[in-house]
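Following this line, the structures themselves.
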Structure I
Amino acid sequence: MTIRHVAVIDIGKTNAKVAVVDLERLAETCVRRMPNLVLRVGPYPHFDTDKLWAFFIESLAALNGEQAIDAISITTHGAAAALVDETGKLALPILDYEHDGPETVSAEYDAVRPPFVETGTPRLPIGLNLGAQLFWQAKMFPEAFARTATALTYPQYWAFRLTGVRANEATSLGCHTDLWDVHNSDFSSLVERMGWRPLMATVRRASDQLGSILHEVVAATGLAPDTPVFCGIHDSNASLLPHLIGREQPFSVVSTGTWVICMAVGDGRVTLDPARDTLVNVNAFGELVPSARFMGGREFETLVGTETMQPAGFDIQTVLEKPIMLTPSVQHGSGPFPTRNAFWIGGEPMDGTRYVAASFYLAMMTATSLDLIGADGPSIVEGPFAANTLFAKMLAAATARPVIAAGASATGTSVGAALLAAGEGAFLPATGSDSPAITSPGPEWEAYAARWQEAVG
């Protein structure tokens, strides 16, 4: 069977979508979207899996009517897992990782979690360490937790709903969970210490075909009964995959959305500082990728809202010359400056100058993150920030390396996830539709970057 059109279930922290990706064009041909809602009833804030499932089924049916779907793949945000009972129902709701419940047992958790050298996982607040979530759920809801037959990483939960096959996968296990020994490609000492190994589904490759869709999915969507479902992948690693296939190393990928995830691809020989939100990711081929992150999309929305602006030239000059700059951090608890309080130098701006200064702030935070992971070569920007030329120009000025706004037709989480269904021989290079490389606009921009770096020490 030749697979060309892949339906990708793509769940971000803020929004979810189903996109059909044409593998010959490496482009989304049709998309449906909805907000990813958090329910604040029941034992704790949790994702509305019933509404998501209804949306996925409805979207698959509608999209299949527009373009026959050959396969399904899945990508989701990290820091989420499904605790499934023997019947396939959730033993507990899927916790929203921004809930602070796990903080109430942080001292006890810290006493049992593995060291950074084993897992490449920094100690993160709230529920950003998946191991901390499971520890808290087991302690606070022992009867419900005891009903758990299988713990599934989040993309694989949706694969299970589609196929009935229970699996885990390394890119989701290897993204700041405390659950994965990144050097031995096995579950960590925490899993052994807590007696959780019997709960852990078999680890499969992201590109493994788990099975065909269940009869009830066929009936609800009209998809062919033999429609294959692929195991699925963590979203940042989905963004990275096309570049691993189609680019010459070294390079770095800056995946933007609610989170900005920086991943350095090259020799990988760098000493990471877990106190500054650096970590080790595991890519789709099982290789280790030095990474860093901060909540840049959330910070930008806090600063300027959701509307895109085109500031005037005098707004840019005002910010550069005064200078007006924002020092870290707008969002506390993560990123390269997790304990600092944001401060405006040159006065708090409004309107166009505020948009410029916020874009420069994000660029400088990204440049700092890239420096922490030893990035080299061009910086490829994925997602919403790829359209922000102010961000790209300041990032180029701060890093003294070219910045490439990745072509929307060949990259992104949905396209990366769709490539899992293509087979290795069908992979196409990711570089053909790139925008021209952006370099530093000149000394004035570089001086601004240097002053920002001096201001933050």
Structure II
Amino acid sequence: MAPTYAVLFRCHFWDDFCTRQLERLKQRCETGDVFVVVDETQGPVSAITHSEDRILRVTGAAAEALGLAHIGDAAAFWYNADYPLHLFTRRYPDYRYYLMIEFDAVVNVGLDGLIARLDADGVDFVGEPIPVPTLTWPWLYTCEGWYAPEDIRKWLTCISVFSHRAAHTLFQRRVRASARVRAGEATVMPFCEAAVGTELHLAGFRLTPLHELGSTRCYGTFPPRPEEDLPLLAEESFLHPILDRRRFAAKLMSETTDIPALLNEDNPTRGSLGNAAMAWALPLIHHHLYRIGDDAGCRRALDQLRLYADSDWLRFLGLDASNIAFGKPAAQSSRSDWSLRPHDAAGAVVGPPSGAFSFHTLLEERPWWAVDLLSPHSVSRVLVFNRLEIPNRANGLELYVSIDGRHWYLAGRHEGTPFGGWDGRPLDIAVDRMIRFVRLELPHRGILHLDQVQVIRSAAPD
């Protein structure tokens, strides 16, 4: 029988992806107590699908109140991965083991058996060593004045396990280090990836690499893998990062230095992901290529999307026959210095949604954007994909339609909370009439910048 243990599911937001990840984790845990430890440093997180008595809400301010130094911006609390652990152990000090797992990690082994094995072997800490040489590790400067280079143990803690005594000793050592910072004896704290393993090593605890407990072939910081690949990765013991489609694509883009090279099938990153996963990244790749003026690359990205994406994904992206706005001529009220191209308006009907803006007007009274379908069509609805970075600027957006370009009909307007798009929440306005022209307009002074606009034909023939 496994000793008592708590499982800490770490997150800083909550959505359907977190719900699915938590359920996967609970399936691996029989006798341990599963908690959601949510970082609310940057604001409250609601709608968590877990028992309220198994949710611990933590903040950077609460860590400071415990005596833990907080250096840097609000994100520093998240990246000091042991800080939530210390807040948890102050509240729940009696577990024999504490297993921490981040929202984008997956465990494919039974946790009861894993904890029982660690207890039998006298293991105090489990993490995965970082293979980068210490002298070239980018966070080495945070360790200067704290540790000798030969003592540094760099470990990933996306999935990590602490014995009771290791967790409590680490807390005491981190508080002492924080006191040095407060006294002005140091200006930085050792980065968490070094601090945890090194402090426990110097304290004489037994550290065991995660790869000695199962496969870590798909465990690291890059490349990401989409959650749809999980059935194909069932034989892998520990996985990270596993992400939903939108976050997978964003992660891939943010950590790829040569984005156009991802279109090449012999690209190593591309090869490790496969074509299905690339279909979810290609919308962001297309937008990047559009921004830099690579029209040939844009055409290749669209060709690959149509080749690799399934019908549902193509429909969502507006790349199937139902979206009759694709490639049609567009116009706008003004062009901003932020505009991507001289003919900026066309950006909203030449590619898939990406979450970024494709055209950008000036700050003006009643800015507008319009598309000409070139001939009358029976239209069922219009989908508007917003710029996700500043979605509130589209609040109150109005949709006008016309058969002749002279007489306009107000088909609908946005009301309520800001709408999304690439995140699966586009503005959906029913039209249900024969039209040729579509115009989107803000009814006030503002800036209009949207991602994509899809005009969906009626199911019946024109």
| remark: Calculated from one of I, II, relative contact order in percent (Cα under 8 Å, 6 or more apart) reads 11, and the structure in question is II
| Parent structure of the calculated result 24.8, given that mean count of other Cβ atoms within 10 Å over residues 348-355 is the read-out and I, II the choices | II
| remark: Value 103 of volume of the Cα convex hull per residue in Å³, for residues 228-315 alone was derived from the coordinates of, among I, II, structure II
| task | Rank structures I, II by percent of Cα pairs over 12 Å apart, for residues 60-107 alone and report only the one at the top, that is, the highest. | result | I
| message | Quick check: 1.0 is what I get for distance in nm of label points 7 Å out along Cα→Cβ at positions 116 and 276, calculated from one of I, II. Which structure matches? | response | I
| Origin of the value 1.05, where Rg/Rh (Cα atoms, Kirkwood Rh) was derived from one of I, II | II
| query | If we compute Rg/Rh (Cα atoms, Kirkwood Rh), for residues 140-395 alone for structures I, II, which one ends up with the highest value? | reply | II
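FYI, it's all coordinate maths here, none of it is from the lab. Everything numeric here is computed off the predicted structure, so don't read it as measured data. Cβ atoms are built from the backbone, for glycine too; each structure is taken alone.
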